[in-house]
Structure P
Amino acid sequence: MKILQLDVDSISYELIKPESKLYEESKEKGATISDALALLVSVEEGDTNDIAEKAAADSVEFASKNGRKTILVYPYAHLSDSLADPKTAMQVISHLYKSCEGKGIEVRKAPFGWNKSFSVSVKGHPLAEQGKSYGEGVQKKAVKRPKARVNTSIVRKSDWAGLPDADHRTIGEKLDLYSFQEVSPGMVYWHNNGYIIFKELFKYIRDKLDEYGYQEISTPALANLALWHVSGHIDHYRSEMFTFESGNDQMGLKPMNCPSTIMVFKSRKWSYRDLPLRLADFDKLYRNEVSGALTGLFRVREMTQDDAHLFVREDQVKDELVNLLKMIKELYEIFGLSYDAKVSTMPDSHLGDEALWREAESALKNALKENGMKFGVKEKDGAFYGPKIDFQVKDSMGREWQCATVQLDYQLPKRFGLTYTGEDGKEHEPVMIHRVIYGSLERFLGVLVEHLQGKFPTWLAPVQVQVVSISDQVSKYAEEVHSKLRAEKIRAGLDNSDRTLQYKIREAQLQQVPYILVIGKKEQEGGLVTVRERTGKQTMGIKLDEFMKSIKSEISDRRFELGLK
């Protein structure tokens, strides 16, 4: 049994039509459920009621610990290619549903056998999206199969049946940004064009880190599982980790950075004068998502987060939150992204003193107010260790994406025994602030590709300027223009081929190049260029130095709009 477990703010589905001869009748044409634990379930060959009961027990435990009052069981055949027959699947899903009942939680079930459309808004904490596998029938069966020949061909658009032109995978292929290969499921092969954008996103956030006084660290990808036992993550996250034995040790690839960052903090003694300590870690993270849940850049097994953890004194919490939210505001404005902020308050099941919780919640709300950021409140929706702010980013198509998260944590410092020496000479516990701004860089870039439909602002565009010559007679001048642009660190391409001018311009337009410099005889004689913007606007007779000055200003300012100034 494969389950994609989603801790959701809301999930909505609508019945389209039966897709199987065996399906459940339903009086309702759809439903919207808020603040729930959604279980997207694929029943596999060999699955039994015992397996369903084990899955139900885990799900109920998670829902109870996190204060969820509703569980939605949602038949979802896309997580596995070894599905049980429909009759068995419907029976096992029904048993899963019944096994969740009677535990003080409302249980609902989407009807079996239907083609359904659905939308979901997932919560922002690290355990909100988990792929789970239960049962051994399929795995045992798979061992007996002969080893399959690996298909090393590139995954093309034709392999993604029915993907629309607006999908980031389709756009990524057209612009040669990235690909996805069978030999590395759920991992991204970055091509040069895509990796340029990836690096520019990092460059921007690193500039912000320097501005706001962060230090950047790097920690090992591998660690003994004892590390996650101390942090408490192992109890909820082991099935999502890549683990193996090395000698007598049980090792795992890290799915998150916080325990490793804590080890850096523990490596020396700290004084109250050393705080706040702001540590950023951009290392790769690995999460063993079920294969059927992998979706381009949106759900991957290898990811990169713009992760940071702040170790602060209690009296520094307010100022750190204000500066942190200012940074988030500045970053999202650069990309023209609107967002909604929500403060999640103390859940019924929580650790720590209630008065401290209320103080922390007030600090989050006041920091939002000081930054002029409107916000809503999600009552009792905080993590068990502290309140948090989630940011839902809205793209050009009106879809919402969970990206930035800010969490106050009073519990991990206790679990790891973190201390600093106070002004009074005594040992004190720091407060931890967990935060991501982009979130997963892979997911953020996927959102950005679809939000902009590949029309990146000049500072992000893989090729910022394409130089095209009208004829062979001006090819040498075109090469000189290209060389001067490159010397100024402007990402420039050159088309000196014998193809028609219309063809060259069309090719550059298809690649969404922001500026095309057309070089003809008049331009050569006057040391000029004709500038054609991606928008179609054309300006003739501009001095090259003048153009370079304008575009360099546009790039350094990270302007969102095009246009000579």
Structure Q
Amino acid sequence: MAKTIINNTSQSKPTFAELFTPKLISILKEGYTLANFRADAVAGLTVAIVALPLSMAIAIASGASPAQGLYTAIIGGFFVSIFGGSRFQIGGPAGAFIVLVSATVQIHGMEGLILATILSGLILAIIGFLQLGTYIKFIPYPVIVGFTSGIAVIIFSSQIKELLGLTLPGAEPAPLLEKIPVIWYSLPTAEPMTITLAIGTIGIICALSRLRPHWPGMLIAVASAALLTIILDLHVSTIGTTFGDIPDSFPMPSLPDVDIAKIMAVLPTAFAFALLGSIESLLSAVVADGMTGRRHRSNIELVAQGAANIASGLFGGICVTGTIARTVTNIRAGAHGPIAGILHAVFILIFILVAAPLASFIPLASLGGVLAIVAWNMIEKQAFTTLIRASRGDAAVLLSTFLLTIFRDLTEAIIVGFSLGSVLFIHRMSKVTAIETHAPFVVEDKSNNTIKNRIPYDRASVNNREILIYRISGAFFFGAAPSIGSVLDQIADTHRALIIDFTGVPFIDSTAANTIESLAHKAKRKNVEIYLTGTKHHNVGSELFSNGIKSPLVHYAKNIDEALTKLKKKPVDGV
């Protein structure tokens, strides 16, 4: 069966315009009609209705004010849609950032958070312009599932106080292991009316998602809770009693106080924001591609996320990223392109200018119910159970990331999960790489899928113990080099020639090249000639040559037949 080999290096590289043209420009070039605008307007209004309660809930859970959540949704939706590389991406505050943002506020204060947000925007823009967006998407799937599931657990645990209306003896601890005892001992202070509002909010959202999935369940649930609070004059914690009234105007941009010491203090946090933001936004764009059959431009998407974070920080907002739930809502509402995201930001701005005082009556318990639903939806339950059962390696990566996210640190969880995933991949790739011959030295080094009764290259060489022919198949890299090298090192003094065929090797790295170089020096001391064949395939020869593996240390031939012919013309000790 013939094999089709795709060599990315042979394809022409995309131009700067192809990489960095925002999708908005592409949409306008295609021709934008009134019907397209109507579709985008309906989708933008639908997403704004979903984003209103969600943005305030995420901001409150993050240690910011509800107004900051609304500013972030406006700025994020506007800049991500104008400059972004996805047709349908909706930017704004995301649940994945709650833990990081909350910890940053506690350590560095609100000014430190805003500075870290601006710096993360600069980092994201640099990552995009350096065209590193493609590499960020290489995060293993078990890491993503474990990470998002861990964040979901943390989000829910952060809302237990609001859901039950607890009165804590002091500030609520951030670490889960410290939080659980405090909440447990505070259970007697639970308020029945607060619990009722929380359960009612969750119940309305769940019921409408089943019975009327196209209705804005979150907004209806929150508005109903606010209406009950006003009519019945309920004495529960609301946005107004906790944070005061939401301003009915939009703030002017301003820079936080900046000095080198502050920058160095928040720089690690800024890198964490940038890493998480890039993963979240590109994952959201990939989900949108899968639903629509479109293809996003990852690098300009990261530049747009960077611009959105810089602008959000200047207007007093928090971190911006692409949001999967709102992006999916945008697509299902029939959006045509990025103008839907721009209009979603405009509609939220209109709410602030016209109806901001009404938000003061929203109970915190109802927003806690909204985040409880968000946390539940964030957990990819089927994917989690599938990965646990799939293999021990995937389960180890998943559980390590999940548990470290909950009990340690988000950045540490991603780094450890990615490292374990990489080691697992290297191990699996090394198993695929094989070395074989018509007379193998060690049985266990023979590939598991070797075809039985393979016809030798030259039947005359089967009985000639002075000439050995080996074929290496699969990627020859540092993970496979030790096992391959252990076989090649078993050349005896009685062997006078060794042919190593690289036709089945798509890639070779410097470690593997060093293995061949060491073998060549040993062979030279034993007066064994080495011929390397098939090295023109996938430019393996250039890698070997650049590592110093050249004549007279070794000889090169196009194929095994040519190497055998050269050996016969130049007999070695009777060959």
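Quick look at the values:
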{"quantity": "Per distance in nm of label points 7 Å out along Cα→Cβ at positions 94 and 534, the highest-valued of structures P, Q", "calculated": "P"}
{"quantity": "At a computed 0.45 (FRET efficiency 1/(1 + (r/R0)^6) of positions 302 and 390 (r between Cβ atoms, R0 = 30 Å, to 0.05)), which of P, Q", "calculated": "Q"}
{"quantity": "For 12 (relative contact order in percent (Cα under 8 Å, 6 or more apart), calculated) the corresponding structure among P, Q", "calculated": "P"}
{"quantity": "Structure from which 3, 9, 12, 15, 19, 21, 14, 6, 2, 0 was derived, P(r) over Cα pairs in 5 Å bins from 0, in percent, for residues 278-357 alone, options P, Q", "calculated": "P"}
{"quantity": "Structures P, Q, by Rg/Rh (Cα atoms, Kirkwood Rh): label with the highest value", "calculated": "Q"}
{"quantity": "Entry that produces -20000 once helix-only ellipticity at 222 nm (-39500 (n - 2.57) for each DSSP H run of 4 or more, over all residues; to 500) is calculated, selected from P, Q", "calculated": "Q"}
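Values in this text are rule-based calculations from the coordinates and carry no lab data. This is a predicted model, so every value here is computed, not measured. Cβ atoms are built from the backbone, for glycine too; each structure is taken alone.
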